[in-house]
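Values quoted throughout were computed directly from the atomic coordinates according to the rules given, and no laboratory measurement underlies them. As the structure is a prediction and not an experimental result, all values here were calculated from the model. Cβ atoms are built from the backbone, for glycine too; each structure is taken alone.
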Structure 1
Amino acid sequence: MGYSAKKMEKSDNFFRKVKNKIGKVVLKSFPLNVARIFGLKLCGFEVGEKVYLGEGLIITSMLSEKTCRLTIGSRVAIAPGVTILLSSDANWSRLTEIIAPVRSAVVLEDDCWIGTGAIIFPGVTIGKGAIVGAGSVVKKNVEANCIVAGNPAKFIKMVK
């Protein structure tokens, strides 16, 4: 790769990071749902039809990591204050020498509902029609039509 190709790649990477940062700011604090959805799409995440994103949604992800993907199906409801972790690490701490960073995708399938203040860890899939209770910490996949709650999130009952 020549000098100009490397320079162009750095420039593309810079603009992608800026676009992602702008998208996250819009996503987190803009008062209109349509704008928050636009912010998600600006970050390159997939969003289905008729999705509701509550204010204060936080998505942690490495800007340069392609495995940090978020897919939101149709008719998904995400309450205010939810945190979705696509990557988690100790940043510049020496702990990174002994604890590997975690980077993965999160999938929210059609018709699921994520309660206020829930935290979803990397690599989790929330199944179709599932409900995650407010304040829950979800570290494992949630089956379709299942209600989970707590820290860590545990099975409560099935949606009928």
Structure 2
Amino acid sequence: MNVTSLHERFDTASLRKAFGKFATGVTVVAFRDDEGVAGITVNSFTSVSLEPPLLLVSVQKTSRCHDRMLDREFSVSVLSDRQHSVARSFASRDRHGAPPWDLSGKVPKVDGAISWFECEPWAHYDAGDHTLLVGEIRNFGSDEGEPLLFYGGRMLEPQSDAW
């Protein structure tokens, strides 16, 4: 059987652009370890199951936090449309600031997020250049506000009109 690599079949820039036609929310996945509180911006996030309550985030293997977060408790904070700077801070390899953390629970969360989930690790799966991290939700909450959206390779600015 002749196997053709992805790079031979597809132009990865075109593939990324095609994936970018699907709007997603923007989250920060956070955890605490011996080095302190850390987080990364993730827009690949989804619910998996209500019973048991599971969610999934896809974490790039080259992320500065990838290995540190695999087998530890973590949170997912869904950012509001007013939290562009938080998303940019945690998407950059050169972090330039940190959000105000909500440290009231078992794991850190981004203060002001419109929803959040505290998770224990359930499983993780190798997925090419990413790891699929499944968490069992132990606590969650939500508040009013509009989500920060990512579309076409950029975060969208808040709209003055309601959807």
Fill in: Read-out mean projected area of the Cα convex hull in nm², computed value 11.7, structure in 1, 2
2
Fill in: Answer label among 1, 2 for the case where relative contact order in percent (Cα under 8 Å, 6 or more apart), calculated from the coordinates, equals 27
2
Worksheet, complete the sentence: One of 1, 2 was used to calculate distance in nm of label points 7 Å out along Cα→Cβ at positions 56 and 80, yielding 0.6; that structure is 1
Worksheet entry | At a computed -8000 (helix-only ellipticity at 222 nm (-39500 (n - 2.57) for each DSSP H run of 4 or more, over all residues; to 500)), which of 1, 2 | 1
Response to the item:
Comparing 1, 2 on mean count of other Cβ atoms within 10 Å over residues 72-79, the highest sits with 2
